[in-house]
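Readers should treat all values here as calculations from the given coordinates under stated rules, not as data from a laboratory. Here the structure is a predicted model, which is why all the values come from computation and not from measurement. Cβ atoms are built from the backbone, for glycine too; each structure is taken alone.
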Structure I
Amino acid sequence: MGKIKVGIIGTGSISANHIEAYRSNPNVELYAFCDINEKRLKEMAEKYQIERTFTDMNEMLKLKEIDAVSVCTWNSAHAPCTIAALNAGKHVLCEKPMATSAKEAMEMKEAADKNGKLLMIGFVRRFGNDCAILKDFIGENYFGDIYYTKATYLRRNGCPGGWFGEKARSAGGPLIDLGVHVIDLVRYLLDKPQPVSIYGATFHKIGNRNELKDKKDYVASSSTENDIFDVEDLASAMIRFDNGAVLQVEASFSLNIKKNEGKIELFGSKGGAKLDPELEMFTEINGYMADVNLVAPTALSFDGLFANEINHFVSCITDGIPCISPAQDGVDIMRILDAIYESARTGHEVVL
C-alpha cells in the first residue's frame, strides 16, 4: 500500500510528539487536524502546514481517505473519539490512559473488534531503550523470579494545570496521568501478570501550588489562571498479581520532596535492577555481592521514544506485524486504576 493518511484528534501539548513522529515516517502523510479549540487548531495547522482542519471530529472522520488517527484529547474524550473513529473505519492510536474507566475501555475494545481495526494504546515507555535492555535480561532469566517491584513517579510542583486537575475531564490526578506509565512498564516487563488484589490510598493535601512563584515542572497548553483542581495530589498503592509478584507504586503532582523522582525497581531471586534513570543491576558474582553497569547507554532517551511508538503503529497497519501495545492491555490497566481509586474511596482492599 502507499502512504497511509493520518488525522490528529486533539492538538494539545502531547500531540506534537505524535505529529513530529508521523512527519518523520516516510510511509505517512499527515492529512488533517481536529480540535474544539479553534485558536490552538489554527496555530498547530499553520505550524505544520496542514490545510484540512476541523472543530467537529465527525466531519473529519467522514474523509474516507483517512486510514488512521491519533487521539490526543483529554482523558474523558478518549472513549467517544476512539469509538467514533473505529466506527468510521479508521485504525486508532489512543493516548494513555485508555479511558476514564474499565467499562469505557471495554467499549473501545469492542468497537475495534467489531470493525476489524487496530486499536493501539499509547504506552510509550514500552518503546524505550531502557525497556528493551531490561526485557533482554529478563528473557535470559538474569534476575530469576521477580517477586517484588517498586515504581515511583513523583513531582514536587508538577500539576500541569488545564484539564489535568479537573476530575470531570481527567478522571483523576497523578495516578491516572503519571502512575499509569510506571504501572504499565513494570507489568509489561513482568510479562503482563493479572492483578488479583489491590490496596490504594489517595490524598488531597497540597493542591496544585498555584500560589507559588516557582515555575511549574510542566505546564499544559490548556492551562489558565482559573483552573479547577479537584483530583488527588498524591496516590499510593500495593498491587498483588496472579504470579505472586507485588508492585508498590507512588505518584504525585505536589509533594514536599527534595527533587522529582521517576524510577522503577525490580527485585528478583538472582538479581535486582533499578532505572533511575540510568539502569543499575545488582547480583552475586563468584561469591561476592556485585553492582553491574553496562557500557552501552542505558538511561531512557526521550529522543526517538515517540518515533519508535508511531513507527510501530504504522508497521502494524502497513505490514500486519503484531501490536505490542494492544487494547486489551489498556483494559487491564484501567481495571487496576479503577481498583486503586475504589480502594482509596472505601479504605478497603479490592479483590479482583
Structure II
Amino acid sequence: MNKEQEDLLLILKCALWQDVRYASGIDKPCWNKIYKLTYEQCVVGNVADSFNVLSSEQCDMDGKPGWLGYVIKLEQKNRLQNEYVGKLFGTLKGLGLSPVLMKGQAFASNYPFPLHRQCGDIDVYFKNHDDCHKAVDWAERKDKEAAESYYNKRERKHFCFFMDGNEIELHYHLCLFENEELQKKLQRIIDYEFDNNEPCFVDIGGERIETIPPTLSVLHQIIHISRHLLEAGVGLRQLCDLALYLDKYHSLTDKERLNAYLNDLQLMTVAQSIGCILVDKLGLEAERLPFKADKQYADFLLQEIFEGGNFGRKNVTYREGKNILQRKMLSVFYFYKRCRKYKHLMPKEARSYFLNKISLNIKLMTKHHY
C-alpha cells in the first residue's frame, strides 16, 4: 500500500471509534488524494468524522467546507431513506407480508454518526418465497419499466425496482452461491437461523424494523464480501460495516456455529483474512472477532479493494463503449482471470461461478437477448 492508503486506514480508525490514539501515525496527509480514495470507497462521511479527533495540523482545514457540504447532503439523503424504509415496510406488512431488512440502513445505527454512513439501495428479504413473489407482483404494478426489464427477467437473486427516488431490491434469496452443493447447505443454515432465533429488530427513523439475527448476519456479510470480491471487488464501506457490527453484536454471535458454517461453506480462509484487516487495519478489538484472524491473504484483499474501488467499479471498464458482442467476449476473459485469481480462497464457488458465467453469456449471444 502507498502512503495515502495507509493514511486513509488510520484516519478511518480514528473516525470509526472516535479515538485520538490512532492519530499518532498520521503525518502530513495529502488530503486531495485521500478524498479521491474516500469517494471511490464510499466512506466520505465517515472520514469527515475523523475531524472530531484529529489535530488542526492533521485535518484538511482548506477543504473542510467541501467535506461539510458533502456530509450535509448525506444526512439529508439518509433521513429521507430512513423515512422511506418505515413507509415501505408498513406497506409490505399491510399486504400481509413479513419483510426483513438486509444490510444498508440496518447497519447505520452501529456507527458513531449513523447519518454519515453512505447509503445505497434498500435490500429486503422474505423468509417465505411466496411472500417475495407477492411483493414482486406489487412492485411490478408500481414500476412498469422494472416489470419489463430484461435484467429482472434473468436475475435469480432479486427483483430490482425504483419508487419515490429509491432503488429497492426484493430478494428471493438472502445470498446466493453458484455452486449447487454450497447453496443447498447455505439455505439450510438460513432456515435454521431464522427458525431458531427470536426476531431481531433495529430502530430506523423511530420505526421497529426486523433485520437478520446476529450469527446469520455475520455469515451473510462475509458471503456478501466474498461474492463481490469474486465478481469484481468490494469497498472499505462493507468492511467498516462488519467491524462495527461485530463490535456491537459480538456477545450475541454464536462463535461455534459460525465457525462450523464457515468451514462447511469453504469460507474460512477468506473470513480469516478479512478478520485480519478488521483487527489490524480498522481497529476492531481482537477478542470481538468470532474466528481466528490470519494475515496470509490480507494484503492481497486490501490491494484488490484499493485497485477496484467500491464494488470493483474500476475493474469492469470493459463494459463501457463497446457493442454487446464485444462486451460478452471480453467478459469471458475477465471472469476467467477473476475466478483463477480467487480459486485458492473459494475453490468450489470460483469454478462454478466461471462455468455459470460462460453458460449465461453463450445463451445471451445465441438467443440475441441484448
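The maximum of distance in nm of label points 7 Å out along Cα→Cβ at positions 40 and 216 over structures I, II, that is, the highest value, falls on II.
To test your reading of the models, identify which of I, II gives -18000 for helix-only ellipticity at 222 nm (-39500 (n - 2.57) for each DSSP H run of 4 or more, over all residues; to 500) when calculated. The read-out comes from structure II. Which structure, out of I, II, was relative contact order in percent (Cα under 8 Å, 6 or more apart) calculated from, if the result is 15? The correct label is II.
If distance in nm of label points 7 Å out along Cα→Cβ at positions 24 and 280 is computed to be 2.0, which of I, II is the source? Only one of I, II returns 2.0 for distance in nm of label points 7 Å out along Cα→Cβ at positions 24 and 280, namely II.
When distance in nm of label points 7 Å out along Cα→Cβ at positions 64 and 320 is computed for each of I, II, the one that comes out at 2.4 is I.
Here distance in nm of label points 7 Å out along Cα→Cβ at positions 72 and 104 was calculated and came to 1.9; which of the structures I, II was it taken from? Only structure I yields this read-out. To which of I, II does the computed value 9.5 (mean projected area of the Cα convex hull in nm², for residues 128-271 alone) belong? So the calculation was done on I.
Upon calculation of distance in nm of label points 7 Å out along Cα→Cβ at positions 184 and 344 from the atomic coordinates, which of the structures I, II produces 1.8?
It traces back to I.
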